[in-house]
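Once you scroll down, you'll see the structures, which are given as structure tokens.
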Structure I
Amino acid sequence: MTISTRCYRLGSRLRFLLKAGDEHGVHSPFMFELVDNHLNKASELPLHPALTQTASQWPLHRRLAINAVITHLDPAIPLLCLSKENLETITEINRVFYLSPALLSELKTDELYFLKKNLGLNSSLVFGSPYENPSSAKNWKKFCDSLPKGVILDTWHAAVFFKRERQADEYFAVRF
């Protein structure tokens with residue numbers, strides 16, 4: 001990793017920590033349970049079977065955050081890693097989709113909107129390290145600012161967009 005990349009990541013982490021809160025700033029019962037019972041105990045959770053192969057190369061905090069989210073949702077829900085070739089699968093219901101930092105960096109604005117608008121009901125879109133580089137951070141901001149808002153949990157190491165029935169639009173930045 002180059003010095004400029006390290007400096008960028010340090011700066012983005014510090015900016016994130018300034019705006020982030022802890023579980024006490026979360027006023028949604030669904031999100032509070034996720035943060036309090038899963039993220040705060042992430043190192044104690046068994047690794048989801050779908051992550052044993054996929055996540056072996058990921059940094060520890062990204063792996064722990066994503067595992068906590070998947071475990072909270074339903075360990076039986078299949079995890080699908082997205083690529084440019086299979087973006088249309090986002091319409092499937094009751095799924096967890098993973099979007100790598102590299103793919104987030106590559107996506108065009110219309111593809112980001114497609115993902116957000118067409119995510120299947122009761123599904124989640126998990127982002128690995130959305131602040132990893134300037135282009136992924138820029139696309140992450142576009143994704144967060146676009147409609148529909150949905151429910152977003154941002155931990156800096158990973159982030160999740162949830163599509164749930166009768167859930168208010170909310171953004172939570174949580175220290176992890």
Structure II
Amino acid sequence: MSSFESWSLVIGGAAVGVNLILFVVFALQLRALRRQVQLSERIEQVAEGRARRQATVEFYATTHDRRIRFMRLFEERGLLTAEEVCEAALSDKEVRNQLIDYLNYYEFLAVGVATDTYDYETVRRLAAGRIMRIAEGYTAYIEWARATQDRRLLYTELEHLAQRLRTDAATPPR
């Protein structure tokens with residue numbers, strides 16, 4: 001074997017060695033990049049969840065006065081139970097409009113939960129009992145409104161949320 005061939009083998013071997021080292025370095029870099037991307041995704045998910053929970057709390061807190069005002073309007077008319085409000089809403093347009101606003105508020109909240117705009121767990125902690133009582137207590141009016149307005153889907157998000165809350169309340173924590 002000539003010296004040219006020997007040097008060619010040495011240089012070729014060195015090139016293969018350098019390429020192997022570079023391959024290992026790039027593989028390690030890709031692995032580190034994948035970990036960084038995964039960590040970034042987890043951080044983004046945590047931040048999204050925190051923002052959704054914060055938006056839920058802020059919505060609920062900023063509308064607190066509105067919810068109280070609804071209840072006071074009913075109480076001022078001597079309507080102390082959901083059944084009394086439902087009965088009055090059938091014949092009194094002003095009570096009906098107040099009830100529509102009240103139910104629309106909770107329907108809006110339920111749609112927000114269903115679309116992940118608002119956080120379900122936060123709503124469960126803040127208002128589970130109230131939402132379940134509203135969906136159950138105003139059933140007579142809701143059914144009447146669906147029938148008279150031919151709107152089968154009226155307040156269904158509220159009912160779905162109440163059902164989900166009932167199911168979760170009946171399931172013991174793990």
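Nothing in this text is a laboratory measurement; each read-out follows from the coordinates by a stated rule. This structure is a prediction, so every number in the text was calculated from the model and none was measured. Cβ atoms are built from the backbone, for glycine too; each structure is taken alone.
Assorted remarks:
- Highest-scoring label, criterion being FRET efficiency 1/(1 + (r/R0)^6) of positions 75 and 163 (r between Cβ atoms, R0 = 30 Å, to 0.05), among I, II: I
- Of the structures I, II, the one that 111, 32, 32 was derived from, the read-out being Cα extents along the principal axes in Å: II
- Of structures I, II, the largest value of distance in nm of label points 7 Å out along Cα→Cβ at positions 51 and 107 belongs to II.
- Which of I, II yields -29500 [helix-only ellipticity at 222 nm (-39500 (n - 2.57) for each DSSP H run of 4 or more, over all residues; to 500), calculated]: II
- Entry that produces 12.8 once mean count of other Cβ atoms within 10 Å over residues 11-18 is calculated, selected from I, II: I
- Across the set I, II, distance in nm of label points 7 Å out along Cα→Cβ at positions 123 and 147 reaches its highest value in structure II.
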